[in-house]
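Please find the structures below.
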Structure I
Amino acid sequence: MAVPLFDTAATLAPLRGELRAAIERVLDSERFVLGPEVEMFERELAAYTGAAHGVGVANGTDAITIALRAIGVGPGDEVVVPSFTFYASAEAIPPTGATPVFCDVDPATFCVTAETVRAALTPRTKAVVVVHLFGNVAPVAEIEALGVPVLEDAAQALGSNSGAGRAGALGTAATVSFYPSKNLGCFGDGGMILTSDERVAEQARILRFHGSRDKVDYEQLGYNSRLDELQAAVLRVQLPHLDAWANGRREAARHYERAGLGELVALPRPVPDCSPAWHLYVVSDARPQRLEAALGAAGIGFKPYYRTPVHRQPPMRVWPPAGELPGTEQAAARHLAIPMSPVLSREQAEQVVAAVRAAAG
């Protein structure tokens, strides 16, 4: 049987009745923008992560731009960001007027470290975008100790934990995406900024609403970027299940380990003192193309996500890194995502491992 890369349908199947009722509730209310569902979901997700404030926005990319501006990033500043990440992590920086400065990652964890960030700091650095890639949780406290505000890009890490707390409440602010394939996904686009800094939260609320508090007087050039009521209602139904789904993802990783996957390829390594809720389960191999061929032939989902690092994408070449990024180049060349979901069974994991074993000869 085929094994999909994601399995959102099976995950959400038990909630279909509740989801329909939530949508009907919004339709009956006739409140569709910045209404009670958004307000309640902002409070609920903030409480879940341990942050004091949540500010719903239209998507995860807007969340980064708005959060950086709320922190104080602007023209002439620099923002350190990893090159091995989704394009939006860096794409969201230039709209603030600041310049992205690319840093390296640890190819075993796929995350930045204090050392890779330190190498990219300059006197113009105003913030660091720390990406919790694939659900791993980067060492925020060690990076904050370098003396620069940290913005967590936690788009792939809701439900992940570290010794310091949950992803989303570790830095000056954090951003999340509710794209449908995420650990907590809506039925379209959506995002949120999380922070325990009241000033940052207030600035984010103003910026998401055309730079205004009341749509009468305008203080800044802002954005029209708001999480809508329908998506918030859908997300509120799912949030109480997030921890169970996170544990399901961890159990799926254990299925792979028990089936012997680590004997064939390099498994993703959790950051020390971290318990990832794997958004993607990304293995490494010197010849990932052979794995792709075997998995495809067996009807198993796979995807290489970031073969071309962000700093080598054409629009970003105007901001080349100051030095080599060997961890980034290794991760880009060798990584491959294999099936991961809260409902991935032991039998499915064994099927995936059998295909990998066949590719390994």
Structure II
Amino acid sequence: MQRDTLVSFEGVVKRFGDFVAVQKLDFEIRKGEFLAIMGSSGCGKTTTLRMLAGLEGPSEGVIRLSGKPINDLPTWSRDTPMVWQSLALFPFLNVRENVEFALKMRGVGKVERRRRAEQWLDRMQITEFAERNISQLSGGQRQRVALARSLVVEPEILLLDEPLSALDAALKVRMQSVLKNLQRETGITFVYVTHSQSEAFSMADRVVIMSRGKIEQIGTPQEIYRTPRTRFVADFLGSSNLFTGKVRSDGQGLALDTPVGQLALAPGATNDIGDTATLTVLDTKTHLSISAPTGSVNVVPVRVIGEEFVGATATLYLETAHGQEIRVQKGHDELADLPLGTGQSLYAWWNPQDSHLVAEA
């Protein structure tokens, strides 16, 4: 176990009857980090969080907190407060009373409860709403109350289960900034479950991607975005173009024989000749031109089938002669001189060093 490890999952399995929801988790959560766990519905991310909170018990394996096993420790003894997707605020208490509630349950005196609650109301910029009923607050204000209620007890770790899912897009972005700054300022370990790539990648120090109850990859947002480890991760992120084929030698290095043609692999690729492999290249590293470029690049003829404009960037949807879709994402100025009408023939290309191979599993 690393010196800075706060939580460790050691061979943790969770079954519900014959269904295996989580398959043998082995990973660590570091002190003071913002860790996001993401994946599609049913991947096991919320079950993992609930086992850490004590709301579910592992079927196998050990969960440790600060080096001590907590499998049999009741929820109220773990000091792992959770901010729920529904927020679960008490409608019969006002804002201040909601924030004071956990302190009251811990036997903290009235004066001290009030002092600490008011500190967090001020920190979350909701002091003016202290006497209001929960029903009188906006979604963002309720979110801040839920955070203050959990953090007022000054835990070592805070668990968050898709807390921004009910907010509109603009408010989500503001609350992401609030959460990120709050975690940095307090140094409290945040474990954040989400299905949103934008939330996880904008806030987290490390991201865990899960599928079918197992971990596909753990790494920084930059590592996962630039070098997805498996085909599932690359597909899930949706930011890469994928080409599958057989590895062969092209006389200078290794190449991949695919339906769209022979594609050179990045220098240093070590796959065995004859292996089936998948090449991945980011849509931001895939370029477009009217004529086929020459030199050491991979070139694929395509035609335009659609386009999408979001802010300062545009995403072009293209199709090869074999019906494979390719995406290219660029700034508007990079596309200004290209004819982009539906059906237009173009060439998609990239440098081999901007691609890498991923595992199929």
Structure III
Amino acid sequence: MSLKPVVGIVGSDGAYGRWLRRFLEQRLGLDVIGHDPADAASDSPETLLERAEVLIFSAPIRHTPALIADYVARSAGREADRLWLDVTSVKSAPVEAMLASQAEVVGLHPMTAPPKAPTLKGRVMVVCEARLSRWQPFVQQLCEALEAECVRATPEHHDQVMALVQAMVHATHLAQAGVLREYAPLLGALPALMPYRSASFELDTAIIARILSLNPAIYEDIQFGNPHVAPMLDRLLAQLQQLRSQLEQGDDAARAAFRQQLLLDNRDSLGAEVLADGNYTFERVGYLLADLTERNAISVHLPEDRPGSLRELLHVFERHRVSLASIHSSRTPAGEVHFRVGFVAASDALALQAAAIEIDASGIGRVLVR
């Protein structure tokens, strides 16, 4: 094991493969090579097996076990004393396939699409250490550099949990999307409903939009590639059918059953602490949504990522006697950090305009929306 191993990525032209390559090269300074079946100019599998001390499989879930099996056969023992990883959303089958090799084996599952940020800070990554000894320091270094909240699990437990954390969430929101589509001829499409939105509806439709904006194959494989999904869906359907039956019955007894089974029993199951934490999270998200709908705001990109940049920006508003109501940061698809600054309702429009002009002219930042 070298301190700076050569890393090979199988599927290097996929979204996560590209993100991983940038991360490993820029953050850890590693030499990264890659093969992608769709790119004839990429490195060959033989090159990866010859040179890569660390091999990462970043391929569609349905193809990953067979792809790994092919590399096991090609490698024919050369992988001994090396490290093989995968980054798919289902863990049991890929990890089992890697264990057929003589390499050390770790399954990784970053719980996010490839982020715009340079690391996974603020995100969770599940780590399945199936066979790990001499490569433990490198895996630890990798986890620390990724800055993710790492959760250790067995592949089997991971897949059982993902049936709830991923598959159930996706299934319910895709079903909601189908209902919205069916009601559109009667009540209008989603833009016609949004003026009536609650915070819950807005959050649900944001999740729907997120799912439908990303790679359909990933969401398909999360449902079809995890054997624990079908039993989960049976339970979900049973819960909905129970509610439907209670509504059809419609009497006081049905209302009491609904109240006990779906409200009180579920409340008691979660417990007071979980409910309090969840309510606090919901309220914070609600305040954020309210801030982001404030029209009396501007967005600014700070070109220099250095200590004091934000303070200089805020001093401009202070000099022009403009009071801030909120400030939030976000990243564009290109990775630029933008600050969205909201102002109190009575702010002087001319003072705001003068502050925006100064920000642009001084080079402190670039005003995006006025």
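Suppose helix-only ellipticity at 222 nm (-39500 (n - 2.57) for each DSSP H run of 4 or more, over all residues; to 500) works out to -7000; of I, II, III, which structure was it derived from? Spell out each step's value before the answer.
Details: I: -10500; II: -7000; III: -15500.
For helix-only ellipticity at 222 nm (-39500 (n - 2.57) for each DSSP H run of 4 or more, over all residues; to 500), the value -7000 is produced by structure II.
If distance in nm of label points 7 Å out along Cα→Cβ at positions 157 and 261 is calculated from each of I, II, III, which structure is the one that comes out at 2.0? Spell out each step's value before the answer.
Working: I: 2.0; II: 5.1; III: 3.2.
Checking each candidate, the match is I.
So if we calculate relative contact order in percent (Cα under 8 Å, 6 or more apart) for every structure here (I, II, III), which label has the highest result?
Details: I: 23; II: 15; III: 10.
When relative contact order in percent (Cα under 8 Å, 6 or more apart) is computed for each of I, II, III, structure I gives the biggest number.
By the measure mean projected area of the Cα convex hull in nm², tell me the structure among I, II, III with the highest figure. Could you put the intermediate results ahead of the total?
Details: I: 17.7; II: 22.4; III: 24.3.
Across I, II, III, mean projected area of the Cα convex hull in nm² peaks for III.
A short reminder: the numbers here are calculations on the coordinates, not readings from a lab. Keep in mind the model is a prediction, meaning the values are calculated, not measured. Cβ atoms are built from the backbone, for glycine too; each structure is taken alone.
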